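Please find the structures below.
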Structure P
Amino acid sequence: MKFGVVVFPGSNCDRDLIHVLEDVLQQEVVVLWHKQRELKEFDLTDCIMLPGGFSYGDYLRPGAIARFSPIMPAVVEFAQSGGYVWGICNGFQILCEAGLLPGVLLRNVHQRFVCRTVYLRLEHDESVFTHKLDVSQVLQIPIAHADGRYYADPHTLEEMQRNRQIIFRYCSPEGQVCPEANPNGSLENIAGITNQAGNVLGMMPHPERAAEEILGSTDGRLLFQSFIETVRTAGVDVMDDLLR
């Protein structure tokens, strides 16, 4: 498989992500400028990644302008065809603005930018992105955002819970989901979700910043490895179960 990393004006985590994918995980990476209009070099076993940063300076609201970049119709079509799409931080915001993920990312409840390590509880391992992870493990991964407060209306949230779309919740080091562990006021401590089909993931924490020992945690690398191994080794029946 190969990864396509989309670069928007204002992206600032693209090089970090490319380094981890290429140098740490030894994956093929194609850098995609936001003005590109086609994704013909990718098939449905590949993954398009939207990195973190401040696309278009977060004008209007984060992701609102990037959602209309020339490349986004191709990203939407790729996702709707069953291809994998993964948005991190600003990429998560863009996916919500583009309608590929439900809900919205609002200003942090304390109205401040927050940059620190948080703990994530894996809600289940029935996702293609998390299938190889241990559900009892608490992941230690950094966040860096001012607009990371996830919100969805009650009906949407009920649907998401029924479809098992909530993948990560902020938690204590012991794995307890509690208000004290919530860094931004996200609804129900939500830190990462998928679409109903299960092939699009959005998350606020930055796994690429926790992929090497020198950074203090390699838990983010576990997430990338889980996804890569699942796509490469899972049989058709398993993938059908994971991609609802």
Structure Q
Amino acid sequence: MDSLQTIVCDHRTYTSQGCSHKHAFAQLILPLTGSLFIQTQTHQFELDESAIFFLPASCSHYFYARSTNEFLTLDIPQHLIAPLTALSETEKSNAANSIRLALDDRWRAIRTLLLTEARDNPKTERSQTGNFLPLVDYISSLLTQPCLPPSLQHIHDYYRSPLTVTQLAKIEGYCLSYYSEWFKEKTGKTPTAYIQDLRIQQAKKLLLHTDLSIREIAHQVGFERASSLTRLFRQRHYITPQEYRITI
């Protein structure tokens, strides 16, 4: 059977013996139980039930498992991934690189559909006909559409909480040194500056649209002390938060 021309949906388990290889087809890995250590040129992390992982064709990767596991894998012929000529530069980058995404409700629904289709059509699960093809088309569109990388989404969701660069790098599955470089390339800022700017933006909204005290606003946007907000506000805008509230 030609893996370059067929869609393959399988249940797979992995052992503790490390393996390194690449294949001519793309692969989507969806966790069912357990975890799998994966390393690519840009990623290094433990894939568990919190995320899914996409490997483009010809992407060299190393992997092994530390414990009992089961994964649903979808092998996708490269020509079924959205044609790069029709994509924006951001979408081309997504399609050409390994992608780690949170296992949210949308991906859980896809996993359920794949499991159902493979169960109901065991003889046709390696065919490009039937219900697999529409699912692959939809999966391809999700993988190539612009979206915030997981660590940036985490920042926007939890900017009020203490955040460290080490924690953010772990979310992306990147080593610390690579993550800082990658983040600067993505945003034009360091992770710390990005978080500070987001907190200042949120503080401005509260200053203009609420009667909260400076101390309360500082706490709401993630600063332990009002003085920290005031100092950073002066650095960014050359006035204090109170002066901003009065003059804007």
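Laboratory data are not the source of any read-out in this text; all were calculated from the coordinates shown. The structure displayed is predicted, hence computed values, not measured ones. Cβ atoms are built from the backbone, for glycine too; each structure is taken alone.
Worth pointing out:
- Value -13500, calculated as helix-only ellipticity at 222 nm (-39500 (n - 2.57) for each DSSP H run of 4 or more, over all residues; to 500), assigned to which of P, Q: Q
- Test item: volume of the Cα convex hull per residue in Å³ calculated as 156, pick one of P, Q: Q
- Structure from which 4.2 was derived, distance in nm of label points 7 Å out along Cα→Cβ at positions 196 and 212, options P, Q: P
- Of the structures P, Q, the one that 18.9 was derived from, the read-out being mean count of other Cβ atoms within 10 Å over residues 180-187: P
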